[in-house]
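Each reported figure results from applying straightforward, stated rules to the coordinates on display, with no laboratory input. Quick caveat, the model's predicted, so the values are computed rather than measured. Cβ atoms are built from the backbone, for glycine too; each structure is taken alone.
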Structure I
Amino acid sequence: MSSAAIPQAPLAGADAPLLEVRAVAKRFGAREVLKNISVNIAAGEFLTLLGESGSGKTTLLRLIAGFEEPTTGEIWMSSERLDTLPPHQRRVNTVFQNYALFPHLSVRDNVAYGLRVQGAPKKEIPSRVNEALAMVKMTEFAGARPSLLSGGQQQRVALARALVNRPQLLLLDEPLSALDANLRKQMQGELKALQREIGITFLFVTHDQEEAMALSDRIALVRDGALEQVASPREIYARPATAYTAQFIGQTNLLRGEIQRSIATCGVLRWPVEEPDGPVLFSLRPETIRLCADGKRQTHEVKFRGVVRQQIYGGSSELLEVDSGDGQLLRVRLPACGPLAGELDFVFSIADAIRVLD
């Protein structure tokens, strides 16, 4: 899907965006890493760049930070051309995946380092460092060395070091990826709460779709150097624009079929649509399909009979693999209900079958 044709959900907050990426492309030799990327970020927004490894999301972050230069296109921030400025003149700070803390310096000195390099007045430095440490609840560890801190505490120090410079925009390059699963969940909540509290704009990079869904005001899904879709987590999940988006964000059933005389036919499934004739592809989320115990359906629903081929218990839910006929297998997610077997009736709402681009 072309980056230029990507619809963007409305920006939250102020009318004028804080950051504008305008038709940016980046090549390394003959390899085109970014292709005509255009995206805006509002002041105070939490925008996540989501994509597979090698999709180009970190390259875009590096262009904004000033570690790389665009091959074509422009980057603007607060109505000022950003991509022509050296990194130290940009009101942008980066939190890296490995945190990059100085092991021989205390937490306090790690946080103060950037201020000293920038030549901040000496009288200001202690109060600004204390303020930044208080923001991330690390005041009591000010004298400690990084090696004595947990992964989560090191991440907070890295955040404080970035925040002490009072950036307009904070760039975060997979900062939670080194943490174990439980701590990662905890830090997701803390990171979101911190961003809301301090009001700084966050541009966050991750390959983890669950993390993107939990943290973001909007998600920019990057695929092979181009934007696939930009929307809120709810919108990108409920109304994916493409088959790739539908499959990358959660699980889905892709129903390929044909429309003839206002009837969509996808294998054994048929329902009325207000669409022109021709080939068609729909996304149907597993949780939108439910058991039809009484065998009845409403006029806005599609009913089908299927054989349960597999059932996977997931605690609060069960994931079924259902053969609906002619070799058509559908995933169905139900609330935990105990073992199921044999032929059963299922139903879904026509509105939950979302047409997507191939």
Structure II
Amino acid sequence: MIKSCYIHIPFCSSICSYCDFCKLFLEDKWIDSYLDALEKEIEEIYQGEILDTIYIGGGTPSSLSPSQLERLFHILQNLQKAKNVEYTIEGNFESTTEEKLKIYQKYGINRLSFGLESIYPDNLDFLERKTDKKKVEEIITIARKLGFSNINLDLMYALPTEDLKILKEDIQYVLSLQVEHISTYSLIIEDHTKLGIEKVTPIEEDLDYKMYQTICKMLKKNHYEHYEISNFAKKGYESKHNKTYWNNEFYYGFGLGACSYLDEKRIENTKSFSKYVKGNYQKEIIPISKEEKIEYEIMLNLRTKQGISLDLFYEKYGKRFNDCFEYTFLIQEKLLILEEERLFIPEDKWYISNEIIVKLLEGKKYE
């Protein structure tokens, strides 16, 4: 059953130095043809399921003009929404206005996600972002007055331009905004970004770890639950949409470069704008074997506080988890905890979760 849908809006009014997502510089002449193609893709593929979550990401969806946003939401009205749907749109503060927030409200958006990243000037210059406190506070104030009660902020750390003192100031500023959800990301320097091309050197791993610990400590002290490796939420405000991914459930992905997971297949859309607007949406369809599905599920489930439900694993795959994987040695080493039929990584080991998952997968018993 498909309960979630991701919509990709690739346009940005400026390109950040670190961004490796599928994006295009904002040009009005391209937007109409893109929205035409998006509408056709949805009409051809969507099967009318009632959706619990819809997430509009990018790119920078808020970079669209009010009339373009109206057109986008008109297209998305064809998606059947559950009564309690979580309906999210991403954006940045500089391209968000009261008029756009009112349009979001008109079409049922009930969760806002903003890329703050940092408020420290040297960090913003490094990331090639333009954000100022006055604009941030203005938009959040307007959003609250309009009734938006579920707001996420993205915070980036481990930048070569910051130290622990600067990071703490960023966190304190985010806390002062009293949002419901905070996503944190350690800077990864990807090859095809400006930072990668310039061969910028990442910070030392020891400092990265100290920064991660600092974030966890400060956010938890301020009543944010650390429910996934990179995500923190006030009680009841965990991202339902992201749980679709972490639970390894099926979902639609529409738009340039979007991915879907449907009928045991991963479907990757083309990143070629010219192909996409001509209706050649899909680049590759990758069948997922039962073994691969199990491994994906382990990698995704173990990112979360809930971990792997051994009962649900048996229900889905007809096999006991301990018949598939040897993991007692990881429990003995206190890298995994087994509690009430849940297998999970203790929070103080989340930073090395990738290493733990590799060890678990290396202990598989089935072929």
Self-check item: Top of I, II by percent of Cα pairs over 29 Å apart, largest first
Solution: I
Self-check item: Structure responsible for 4.7, with distance in nm of label points 7 Å out along Cα→Cβ at positions 51 and 339 calculated and labels I, II on offer
Solution: I
Quiz prompt | Identity of the structure behind 153 (criterion: volume of the Cα convex hull per residue in Å³, for residues 35-138 alone, calculated), options I, II | solution = I
Quiz item: Which one of I, II has helix-only ellipticity at 222 nm (-39500 (n - 2.57) for each DSSP H run of 4 or more, over all residues; to 500), as calculated from the coordinates, equal to -11500?
Solution: II
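I have 16.0 for mean count of other Cβ atoms within 10 Å over residues 163-170, calculated from one of the structures I, II. Which structure is it?
Of the options listed, only II reproduces it.
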Self-check item: Of the structures I, II, the one that 2.0 was derived from, the read-out being distance in nm of label points 7 Å out along Cα→Cβ at positions 267 and 291
Solution: I
